[in-house]
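There are structures below to look over.
Readers should treat all values here as calculations from the given coordinates under stated rules, not as data from a laboratory. The structure displayed is predicted, hence computed values, not measured ones. Cβ atoms are built from the backbone, for glycine too; each structure is taken alone.
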Structure P
Amino acid sequence: MIWTLVKAIISAAVIVAVAEVSGRIPRLGALLLTLPIVSILAFIMTWTKEGEMTTIAQLARETLVLVPLGLPFFIPFALANRTGLSFWPTFAIGVLLASITIGLWFRFGPSPPASPSRPAQTEREDSSR
């Protein structure tokens, strides 16, 4: 329970820091957003919880595919000065675009491989009987 609280505090601190920097220096905020800070934190937290590289490797592979599929979210924001839309309509269009690309990949993309830890546990249970 304590570790979950620590993870939540770290995550919240990163989000607040990026938001504060972005408000003052947008270019630096953009740089921080492009850094894989969330991925780094997730890898560290997953490693401390799971302790196995297969989980981290699968997380990295999935992230490599999903990051480009999420990029359409930024298109309406980049065009906001031309479209004249305010924040919330722009945000909604961005979420819609990213949801479409990611949803199509989940629907038509390859299925993730089965976790190798599951069959190993089953084999151990079978051999102990």
Structure Q
Amino acid sequence: MNNELRRNAGVSWLTLLTSSGTLVCCALPIILVTLGMGATVVALTSTFPFLIFLSLHKIWVFALSGIMLAFSTWLIYRPGQYCPADPEQARICEISKIWSKRIVWFSLVIWGIGFFAAFVALPVRMALGI
């Protein structure tokens, strides 16, 4: 059971990391430019050139992180899970499940914000003529 808990926790943290990558690659630069901080975006891309690569390949970034999110969500919410009978291990198991669910939901929110900023915000803005 401990190996399964470690695997679920590891997948949850990896999911959070990949969904955060969607924010860094796409949402953060758009938000900074919208707030009039274009020079900050230039400084960020000069300091971290991989941001340009991620932005150019944002479809792959979002697709892979979306797949990771779906897999992680399935791992956490799949049927047939149980905690051990030992009270101490059961307590640890329940705490791990709670934190895994929190991390996955936080990751989904981050991914949603990044997706909106990268793919929805500009077309909506152009359609509204703003």
Structure R
Amino acid sequence: MDFTAFKMNVVETTGLAKDALHIYVGIGVYLLCLMVLRPIIRSQNLRSFVALIAVTSIALLGEYLDNRETIESLGLTGLSREQLTASIRDLINTCMLSYVLYALNKWTKIFHPTSKPASLTKRHKKTDY
């Protein structure tokens, strides 16, 4: 089964538009990478950046697979204006929300804890007076 047929089966099965699926795939890959990389990469900034690279790579791979026949036979210059426009729209749909979440995490404190959690290993003894 080629990529286009697989993509069409997913669209038919889910009943979602292709643009919506691009958004779901992008945010799904981003969040999955954040969870998988959590025990491997301790720094949240680095982990978020690596997840962003993964989302962008998946999006670029998907667009290559969508246009593989044209690219292999005519090269990148063989893509029509409509194909380029559709690919750019798909790249934006796939990556935009991940980039927004990355920017919010990096340049705001919206995802930072408001107070430091107390350690569960430290027990405070109460004294009755």
Original post:
If relative contact order in percent (Cα under 8 Å, 6 or more apart) comes out at 30 when worked out from the coordinates, which of P, Q, R was used?
Top reply: R
**OP:** Identify which of structures P, Q, R gives the largest calculated value of distance in nm of label points 7 Å out along Cα→Cβ at positions 60 and 76.
**Re:** P
**OP:** Looking at distance in nm of label points 7 Å out along Cα→Cβ at positions 28 and 44, point out which structure of P, Q, R has the largest value.
**Re:** R
**OP:** Work out distance in nm of label points 7 Å out along Cα→Cβ at positions 68 and 84 for each of structures P, Q, R, then name the structure with the largest result.
**Re:** P
Original post:
Comparing Cα Rg over 2.2 N^0.38 Å, for residues 52-107 alone across P, Q, R, which is largest?
Top reply: Q
